[in-house]
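Below: a set of structures, written as structure tokens.
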Structure 1
Amino acid sequence: MKKTALCALVSGMLMLSACNRLPLNILGGAAPVAQGTPTTSEAVKATAVSVNVSSVKETLDTKSKTHETPADATWNNSTETLIELKGASAASGNAAVKINGGVVSIGAAGSYRIRGKLDDGQIVVNSADKESVRLIFDGADITNRKGAPIVIEKASKAILVLADNTQNSVTDAAKYVFADPKVDEPNAAIFSKSDLTIDGNGVLTVKANFNDGIASKDGLVIMRGVLNVNAADDAIRGKNYLVIHDGTFNLTSKGDGLKSDHEEDAKKGYILIDNGTFSITTSGDAIQAHTDVLVKNGKFTLASGGGSAVRPNDSVSTKGVKSGVSMVIDGGTFAINASDDAVHTNGTLTINGGTFELASGDDAVHADKAITINNGKILIMRSYEGIESSVITVNNGDINLTAQDDGVNVATKAIGTTGGMFGGGRGGPPPGGPGGNANYTGSNYLFMNGGRMVVNTTGDGVDVNGAIEMTGGTIIVNGPTEQMNGALDYDGFFRIKGGTLVAAGSSGMAQTPGAVSTQPALLIYFTAAQPAGTLVSIRNKSGESIITFKPTKAYQSLAFSSSALTKGSSYDIYLGGTPSGNEVNGIYTGAISGGTLFQSFTVNDTVTTIGTGGRGPRGPRP
């Protein structure tokens, strides 16, 4: 968590409250530290529940319906009107088409096939008819040196068709000349005040030098096509909604990539993506919706704000995918490199599937209210904090994350802030605070019900400013090595009922599940720091390994819980040895031979502590 706890000197004793950024790379321990075991063995009922957020389809049922109909994709070719663009002017035989120099005005519903090149002109639609206006781009190249090339002033609905196997382009001016200086519209190369649909298998290239590339003040639906957009601000924007069913999108913008920004109606302002291939590079957010982002499928390559190596700037949002209310992802492939959060929502996030490769200069996955992961494969290659929310529920999936600070952070958004989370770890006088509260009644929770979560971190591995409920799945933590951080760090209780927990880290702030658990847990303190890669195995008296683990970082404590541990049984802890069988995320499934016996013990209670540990000597200030 982004902690700013003060470090004070009291009565000659170092009163260090969970300061995450002190370079205390000291693995050695001194006085014993409290284990974080709740004071009661009775089950403590959680006051928060796993958040059940629906699929894309169920969420979409609550949103405003789109304007699309089956008739949009069909028309009678024999009724088309041909508009030929001829450099400085144009020609057409339909009385509904008025031509004044380079300005082509369409005043009636119908289908209009547009061919040729317009050097300095504009297509304007102003129809009061109840039927749609269909513009068929059939090799159209339109440039406007004073404003927007395409303007839909009025239409019941406008449909832009990209004819098969055609190349089409529009280019606007860098500075618009408005008829009324008080009016700042149109403000996009393709601008519509009405519902707009884009269809067809052709190619459309948009060079938006003034502001947005494609913008609708109502709804925008894209059925298919190849869209190449380079925009001075947002690339593609639909106010009421932006719905994409398929297509190929190559977008570069100095603002946002895909955007929906209706702010007054909770049923609008959303983005729905069924499928498509997206390559988006932006100075702002790659994908941003005022209310909801809903993704069923697609292939996404997103880069925002210069990428994860660039420090986030509070004055501009540079997130990969961002929503104001909720985000639901049913599937897709995501490669996101973001200066700010890679995946972000101010509300709730549900991941039902998909493959994610994320790099972030801040949080890789963030939701202010709740994150629910039901499936998918999530690889976080770089982040300040990996996954962050007030409530995190993992029901299934494969998560592997690397974080500079906390790997998993459960905390509440700070009051009066525009971003970031507060938490503040355990406090209390040295050699450590109580480390847990069995009577916790707050609303911050981590629920681990299934799947696999592997954490590699410099700060706390799993940091929960509240309680942890684990009923299944696997949690593996490598790190930290700093004494003022822990592989596990929770303030409430940690109740484990099932699953496997293996957490290797420093000894100064080490914790393990508490006595409210129904599955036995261990906390092992080693007398000296073990180098990274040193095998640790726990074997029963028959010599069979119940866990063989190879941590990727130096460690002096190990928290472990598994259904293989049974009360009344005795075990041996070995360091080193030769493993066999397959290795997945540092855990070996086969037998192990050799090694050095560290200690033998018997599980006589829910929580068993082997050895002593504590906060090591204070390191230098940063």
Structure 2
Amino acid sequence: MRALTYTADMARRYLRDELSRYVWASKYRYRPPAGDGGAPKTLGAEESIADTWDRVADALASVEGAEARRWRRIFRDALEDFAFLPAGRILAGAGTERRVTLFNCFVMGFIEDSVDDIFEHLKQGAVTMQWGGGIGVDFSTLRPRGTEAVAHGAIASGPVSFMRIWDAMCATMLSTGSRRGAMMGTLRCDHPDVADFVDAKRERGALTNFNLSVQVTDALMRAVEADEPWPLCFPFGDTGDEREAEADSAHGPRDGDVSAASRSDSGYAYVRWPGRESSVACRVVERVPARALWQRIMDAAYDTAEPGVLYVDRINRHNNLYYREHITSTNPCGEIPLPAYGACDLGSVNLTRFVRRPFSQRAELDIDGIEETARVATRMLDDVVDLSHYPLPEQALMATSTRRVGLGVTGLGDALIMLGLRYDSDAARQAAAEVLTAVRDAAYRQSIALAKEKGAFPLLDKDAHLAGRYVSSLPPDIRDDIARHGIRNSHLLAIAPTGTISLLANNVSSGIEPVFSLTGERRVIGERGEPETHPTTDFAYALWRREPRGPLPPAFVTADELPPEAHLAMAGALQPLVDNSISKTINVPERISRAAFADIYRRAYELGLKGCTVFRPNPVTGAVLSHAPARVHCCTPDREGD
């Protein structure tokens, strides 16, 4: 282990184990760069995590104008002892003299099907990653392998071939340090190259810097259920097919899925294709059995842990900005579905800080404290939008036009243990829903208050917003206040994986995940991009061991002791309360049957989730986390981009 470059005693008051001190020193502690003849440096090296909190509070409060001093104090109180955990980019970059983005991740613009535009977007992705942002990219707009580009007579190599170029670019950026984001690559389930995409990671070492997700439509799920043929299609706009298909499907429904024309013997489908303003005619290249395609997705996920699935129609139906956006991708971990050039501005309330009298018969949650922290955190994340630099002007415009934020929670698994509740119990799900309801309502009410004070987000259409499916589910007083005053932020809630910031906070359980293990080893990416292994102890278990006690109570349950249904049920209980999405990995044992594995994705769809990722230990990727050292998957909690 590399020696720390500061006096460890300075940090021990808050950073209580070796790994948390290492994470702070290597990822979040500010140290001015060596003199290079440039501008004089005004910040000295931070000597403790308290200095980091001071820096972040000062920077965010600077946006508050004449009230900066008052808000600086309030922001600093929220950060104290990890009650509120801003995402890693904010912790590392706010208030420094570095020109960096404070946003963790971005979704890039739609790629036009031309070599010029492909490489222009590759450059934009490289610039974004150089600034520290992870990226999501939808490759559905690239024509399938083996087809001819009429303008040049060239034969297309297909989306997966170009993904390899992105992968090489990301590897180059990763080689320059520890704080470079990974990537999400998506493809529609009806793209002719979907099979190549699904099987892309069967080759060891292929696309290692990508997470992959198939955009699964409602139409595919219906076709799987009915055992129907499934059309694979593409909008070959340069062949004149669109006019012919327009006539062929003139009387068919245009519901954003595949039209009636494609479900007959027609050679065309009418589809809301990525990057298009409305549904367009697509020529059907072939038809395959829907169940065979679905099984191929399931088999690849079983064997390689990739791809995940995005239930893309549900994402768009429940998008607060359904009236302005069509979403086809997410950030690398999936908790923020984003439009072209959208960005994620994240932070989490640490629930372990709000358990009163842990492990006792009188243990309870401080809901008032959670609500107050959520209110302050909402204002802090809104200030990030104005404080941050942006790699691209398109990203700045999207962020400031929507002011999208993603406030969530972390430490749920540990908090439930401290309350004496098993993760897989009805009582645990009820407690989690109570917490998320409190966070939701506090965040929405604070955003309305901010709209009264500072103005609503520029793209707000009140009537359309209030008609949205998610906003329609809010309490009547919140909806009434949106109608009167507007709202500052288009979206407010997301459950992120919180990887390294959870380690920083003395290894609290990540996001809404159960505790992975009570003790074990974690791999983190060091300052020079190299993996390092550190021993670690779960937060609740460490707290339990501080005093002489009896045997571990039944609430100390770990992820590998829980059935998949427990993971699904928790995510299903919370998704209706979250306007963005939830990053939730369902860990299953290596011995699980293929049928049981596939059933998890079906249940996720039935429960209303917006996506699903299931991880089974396998020879290709190893284990995500482990009781012993293991290969690091690109977006594990060790390096998911925060």
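Worth a mention:
- Value -11000, calculated as helix-only ellipticity at 222 nm (-39500 (n - 2.57) for each DSSP H run of 4 or more, over all residues; to 500), assigned to which of 1, 2: 2
- Structures 1, 2 were shown, and Kirkwood radius over Cα pairs in Å, for residues 285-604 alone at 21.0 was computed from 2.
- Ranked by distance in nm of label points 7 Å out along Cα→Cβ at positions 149 and 173, structures 1, 2 are topped by 2, which has the highest value.
- Origin of the derived value 29.8 (mean count of other Cβ atoms within 10 Å over residues 101-108; candidates 1, 2): 2
- Structure (1, 2) behind the derived value 14.2 of mean count of other Cβ atoms within 10 Å over residues 469-476: 2
- Parent structure of the calculated result 11, given that relative contact order in percent (Cα under 8 Å, 6 or more apart) is the read-out and 1, 2 the choices: 1
- Source structure (of 1, 2) for log10 I(q)/I(0) by the Debye sum over Cα atoms at q = 0.06, 0.08, 0.10 Å⁻¹, computed value -0.31, -0.55, -0.88: 2
Values quoted throughout were computed directly from the atomic coordinates according to the rules given, and no laboratory measurement underlies them. Model, not experiment: these values are computed from the prediction. Cβ atoms are built from the backbone, for glycine too; each structure is taken alone.
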